[in-house]
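Undergrad: Some structures are shown below for you to check.
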Structure 1
Amino acid sequence: MKKFIYKALIFIFSGLVFAALPALLCSSKANFHFEKEGQLLILGHSHSACAYNDSLIENTINFSRSGESYFYTFAKLKKTLEQNPNIHTVFIEFGNNNIEPYMDTLWTTDTQYILEKFPGYAPFMKKETIGYLYDKNKSAVTKSILPFFQTGITMLIKKYNYTKVLGGYEKVEGTNLDSDTINKKQISNTIATENLLYLRKIIRYIKGLNKEVYLIRTPVHKYYPWLANEDHFKTVRNEMFSDLPFLDFSTVPLQDNAFADSGHLNYKGSKKLSIWLNHLLNKELLNKQNKKEFIENELRYF
C-alpha cells in the first residue's frame, strides 16, 4: 500500500512539474523585444491603447493594453525596458478613472480580472505581488493555476513572444455615444491607493534607469462620465505627481465621429491624434520649457 501511494505521489508530482514547466520557462525565455526600434514607449490602459497608432508616430511603440491597471503594467515593465535599451522616454496614461478606487478592486483583485490577467503576467511578478493577490482573492488565484499552465504552453507555441500579447495599438471602428451617461458615475473622494502606489513604482523604476517619464492624458468626449471627478483628479495629480511633466491632450477638439465611445477614440480619431502627436514630437515638444503652452499653440495644426 505504501509503495502504491509513493508511486502515485511521484506520478502526480511529475505531472505537475511537466505541466508547469512551459509556464515557468516564460520568465526566462520571454521575448519583449519589439521589431520597431522605437525610442518612445507608451503605456496605459484602453484609452491609450486605442488612441495612439504607433505606425503613424515615428520612433514610438504603443504597448498599452485594455483593462490594464498599473499593478499589471509594473509586472511587464522590467522585461520591456531590459530588452529594448533604445527606449529612453516613457509616456504613461494618467486619466480621470485611474485614480478611482475601483482600480484597486475591479481592475486588480476582482475574480474576472485575476483569471484574465494573472496567467499572462504571473511569470514576471515578484513573490510579494503574487502574495498580495492571493491574500485579496485566494479563490481566483487558485482557479487561475490551470490557465497559468495553459498560457505557458501557448507562449511556447508563440516562441515566448509577448510583444503582441501584453499590449499594442488597438484599432476600433464605429461610434457609439450615449448622452444619457453624462455624470452618472458615483464619484468618490477616496483614491485607488494600490493602483497609484504601483504608478509611483513604475515611475521610480524608469527614473532609476535614467530614462525620462511623462504622464499623459488622452482625449475623451464631453459625455465621458468620469470627467465629473475633474477637481479631485487635479488635486491628486498636484499632491502626488507634481514632480512629473503632464502632457494633457484631453481637451483636443475632435468631432463625435472620432470617438468609439465617450472614453475611447476610434481609428479615425486615433489617426488624427497620432499624426498631430508626431508633429509635436518632431517640433521637439519634450524640449520645450512650457509644454502646456506649446501644445495649446499647436492646436491650430490639429
Structure 2
Amino acid sequence: MSEVIRVLHVDDSAADRALVRDALERETEGFQVFQAESRTDLEARLAERAYDVVLSDFHLPGLEGLTVMRIVREKCPDLPVIILTGTGSEETAVEAMKAGAADYVIKTPRHIRRLPFSIRAVLERVRLEARNRAYAEALRASEARYRSIVENACEVILVAQDERIRFINGRVFDVLGYRPEEMIDRPFVDFIHPEDRVLVLERHRLRMRGMSSEPRYPFRVLHRTGKTKWVETNIVPITWEERRATLNFLRDITRETEAREEQERLRRQLQQAQKLEALGQLAGGVAHDFNNMLSVIIGYAELGLKRSDPLDRLHRHF
C-alpha cells in the first residue's frame, strides 16, 4: 500500500461522486480519489495505474456492483472493493458481502463519514491477509522441504511418546518391512527383540523424565519376517504436540554387526589353531629330545655288551 491511498470510485451520479470526494480528500488527509462513470471508464482507469481500493455503487444503470467486482477480480485479483449503497437494508449488505465485497457503507452524509475508517480497516485486513498467505506459503514450502529430507533420509526417523510410535518415516520399510501407517500409535517395544526390551524401555523412560541416559547405543529389532536385525539409535529429547517426546534416529547396523561377529569368530578360530600348533611343536620337541636321550642310552648299553666277557654273561644266569 502506498503512503497516499489511491481510491477508484465508480458511480454514475455526480452528486454521489462529489460526496465521496469531499469525505476523503477535503475532510481527511492521505487520500487521492480517481473516478469512473461507466464500464469503459472503469476498465480504462484500471489499465492506467495501480489503486489501493475500489468504491462502487451497488446498483448502477448498466453496471451492477457485482459486475464491477467481477471486472476488478479479473484485472486486479487482490484489489478490494467496498460497496456503497443508497439503502441500509440488511439484505443488501448480506448480498454484497456474499458477492465478495470487503465492506459496505451507506451513501448518506451521516454514514459516509465512516468511509475513511472503513477504507483503512479494509486495507489493514488485506495487508494482514497477504502477510498470512505469505507465511502460510513459506510454511508449506518449509514443510515440503523437511518432509522431503525426512522421507529420503538414510536413517529411520521415529518420534516416541508415551512408549508409542507417534511418527516414523518411510525408511522403516527397508529396515523392518512395515509401512509407516502400520506402526503409528503402536507400542515401540512390539518391534524390539524380547531380550533388549527392558534396556530400551528403561532408557526411554529416563529421557521422558528429563534424566540423563545414554543417547547412542545398539539393540536388536524384529523384522516383519521374524528375522533379528541390529540398529543403532541416536536419541534427542523434543516437544511433540506440546508434550515431551524423543526423536530417534535408527541406523541399520546388521551387516556391520554380523561382519564383526564373523571377524571375532575367525579370530578365535585362529587363536585355537595357533594354540594347537604350539602344542604340536612342543610335543614334537619333547619327543625329539626323548629320542635323542634314548639313542644315547641304547648306544651305551650296546657298547657295554660288546665289551663284557661271554662267560661273565653266562655266569649271571646261574
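Undergrad: Give the label, chosen from 1, 2, of the structure having the highest value of Rg/Rh (Cα atoms, Kirkwood Rh).
TA: The maximum falls on structure 2.
Undergrad: From which structure (1, 2) was log10 I(q)/I(0) by the Debye sum over Cα atoms at q = 0.21, 0.36 Å⁻¹, for residues 161-200 alone calculated, if the value obtained is -0.66, -1.17?
TA: 2
Undergrad: For helix-only ellipticity at 222 nm (-39500 (n - 2.57) for each DSSP H run of 4 or more, over all residues; to 500), the calculated result is -16000, so let me know which of 1, 2 that is.
TA: 2
Undergrad: Rank structures 1, 2 by distance in nm of label points 7 Å out along Cα→Cβ at positions 25 and 153 and report only the one at the top, that is, the highest.
TA: If we compare distance in nm of label points 7 Å out along Cα→Cβ at positions 25 and 153 over 1, 2, the biggest value is for 2.
Undergrad: Something else now. Given structures 1, 2, which gives the highest value for distance in nm of label points 7 Å out along Cα→Cβ at positions 169 and 209?
TA: Evaluating distance in nm of label points 7 Å out along Cα→Cβ at positions 169 and 209 on every structure, the highest lands on 2.
Undergrad: For structures 1, 2, which has the highest computed value of FRET efficiency 1/(1 + (r/R0)^6) of positions 57 and 121 (r between Cβ atoms, R0 = 25 Å, to 0.05)?
TA: Result for FRET efficiency 1/(1 + (r/R0)^6) of positions 57 and 121 (r between Cβ atoms, R0 = 25 Å, to 0.05) over 1, 2: largest is 2.
Undergrad: Thinking only about relative contact order in percent (Cα under 8 Å, 6 or more apart), which of 1, 2 has the largest value?
TA: Result for relative contact order in percent (Cα under 8 Å, 6 or more apart) over 1, 2: largest is 1.
Read the figures in this text as sums done on the coordinates, not as results from a lab. Predicted model only: the values in this text are computed from it and were never measured. Cβ atoms are built from the backbone, for glycine too; each structure is taken alone.
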